[in-house]
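Peer 1: Some structures are shown below for you to check.
Readers should treat all values here as calculations from the given coordinates under stated rules, not as data from a laboratory. Being a predicted model, the structure only gives us computed values, none of them experimental. Cβ atoms are built from the backbone, for glycine too; each structure is taken alone.
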Structure 1
Amino acid sequence: MTADHHEQTAGPAQGSGDAAIAAAAERAAVTRGRNLPQFEDMPIAGDTANVREGANLNDACLALLPLIGVWRGEGEVVYPTIDGPFKYGQQLTFAHDGRPFVYYEARAWLLNEDGEVIRPAAREMGWWRPQPDDTLELLLTHSSGIVEIFYGQPKGQTSWELATDMVMRTASAKEVNAAKRLYGLVGNGDLAYVEERAMRGQPMQPHTSAYLTRVVG
């Protein structure tokens with residue numbers, strides 16, 4: 001199945017009217033020609049975050065097609081155990097190598113009130129593994145010493161909801177008991193997500209949220 005076919009089956013990005021369509025097309029003129037850095041001497045296919053380049057997206061991953069790319073924007077982190085809320089910047093990468101899973105990486109940095117970078121913040125990486133019954137498995141590892149296994153499913157063509165089935169942590173990691181996440185395309189095809197967490201003796205409640213714009217793919 002070709003990348004062109006994948007683009008056709010994704011459906012239109014959510015938006016309102018001609019202005020939204022024009023804005024998305026203008027942005028795509030820049031992002032469609034970008035991809036992850038590639039090593040030309042690598043003996044196997046590298047990851048691609050652009051469905052127009054590299055290996056064809058595996059049919060098992062079609063439900064994740066709208067996510068493939070690199071996204072960058074800002075968000076807010078809150079919780080009763082921190083002094084926040086705090087602003088943060090973030091970049092999400094969804095890439096693949098043609099096999100039936102999607103590679104995921106998130107890097108964040110804290111921002112001050114003027115939007116200037118204070119320091120690097122949370123990092124996480126993992127694998128989205130779609131299953132034949134439309135279940136989504138997400139294996140996620142955090143640099144803070146937390147390992148999580150999420151299960152979920154697509155909620156239509158442009159949103160995905162997941163919740164933890166298992167949380168493990170190293171001896172030095174802080175207490176985390178459960179988490180929920182909801183990702184969705186909004187506006188002119190931008191990506192937004194919200195996360196709830198139960199940790200440090202607190203019940204499940206909002207923790208992070210962000211609004212991201214496509215920069216690759």
Structure 2
Amino acid sequence: MSVHMQTDIAALHKDLLAMCSRVEDMIHRAVEQLSNPDFEESRRIASDDDEIDRIDVEIEDACLKILALYQPVAIDLRRITAVMKISAELERVADLAVNISERACGLLESSQVQIPDQLKDMAGRAVDMLHRSIDAYVELDSAAARKVCVEDEEVDALNRTMIQQLIAYMHEHPSHLDASLHMFSAVRQVERVADHATNIAEDVVYLVEGRIIRHSRKLNSQPANS
């Protein structure tokens with residue numbers, strides 16, 4: 001690896017870690033909105049999202065320049081590819097932070113539907129998954145990343161349960177439909193945070209092991225062609 005490429009990759013890594021920290025802070029604040037909705041805080045989160053969009057573009061541009069200038073191979077190529085993909089996942093998590101915050105504020109104007117503890121617990125798990133997937137990237141720990149991937153199925157199960165409960169509630173209380181739809185959206189947004197945490201974890205496995213495990217459980221469960 002040339003000295004110049006090593007310097008550029010180190011700068012790229014630093015920028016991604018800074019982005020990780022800012023997005024993790026945003027999603028923490030958004031989840032707190034589920035307990036204490038605040039329109040001013042929601043606006044601040046939306047403003048932070050604009051900055052994350054800018055950083056995402058800068059990171060992608062830096063990755064493409066490194067690829068063009070140095071034509072890296074092996075672990076260097078995987079690292080740059082992983083950084084580009086993780087940056088895109090983080091940008092989407094920042095979008096979800098804005099959406100969760102907006103849904104929470106939508107519920108502020110309606111007292112008919114209370115945010116259940118089950119959703120708060122689910123949100124806590126999704127945020128924890130995101131944190132651990134980022135730690136796995138920092139530590140290049142593919143075993144920890146794989147554990148995050150396994151936990152996504154548990155969050156998916158919680159999501160299905162809550163969606164079924166909300167549908168039943170909407171049938172029983174059609175007058176609360178608007179508030180219920182805000183809740184429905186909040187549940188789906190939280191579940192997607194866990195999905196993106198899983199995607200980051202899969203990128204870490206690719207970076208460390210050179211193996212693509214995305215969709216592996218689904219593909220392995222399919223019968224072989226006769």
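Peer 1: With helix-only ellipticity at 222 nm (-39500 (n - 2.57) for each DSSP H run of 4 or more, over all residues; to 500) coming out at -3000, pick the structure among 1, 2 it was computed from.
Peer 2: Checking each candidate, the match is 1.
Peer 1: For structures 1, 2, calculate distance in nm of label points 7 Å out along Cα→Cβ at positions 190 and 206 and state which one comes out highest.
Peer 2: Top value of distance in nm of label points 7 Å out along Cα→Cβ at positions 190 and 206 goes to structure 2.
Peer 1: A value of 38, 16, 7 was computed for Cα extents along the principal axes in Å, for residues 46-85 alone; which of 1, 2 is the source structure?
Peer 2: Attributed to the structure labelled 2.
Peer 1: Match the computed value 20 of relative contact order in percent (Cα under 8 Å, 6 or more apart) to one of the structures 1, 2, and report its label.
Peer 2: Derived from 1, not from the others.
Peer 1: For which of 1, 2 does mean count of other Cβ atoms within 10 Å over residues 94-101, calculated from the coordinates, equal 24.9?
Peer 2: Derived from 2, not from the others.
Peer 1: State the single structure among 1, 2 that was used to calculate distance in nm of label points 7 Å out along Cα→Cβ at positions 102 and 150, giving 3.7.
Peer 2: Clearly, the read-out refers to 2.
Peer 1: Work out the source of 14.8 here, i.e. which of 1, 2 gives that when mean projected area of the Cα convex hull in nm² is computed.
Peer 2: Answer for the origin of the read-out: 2.
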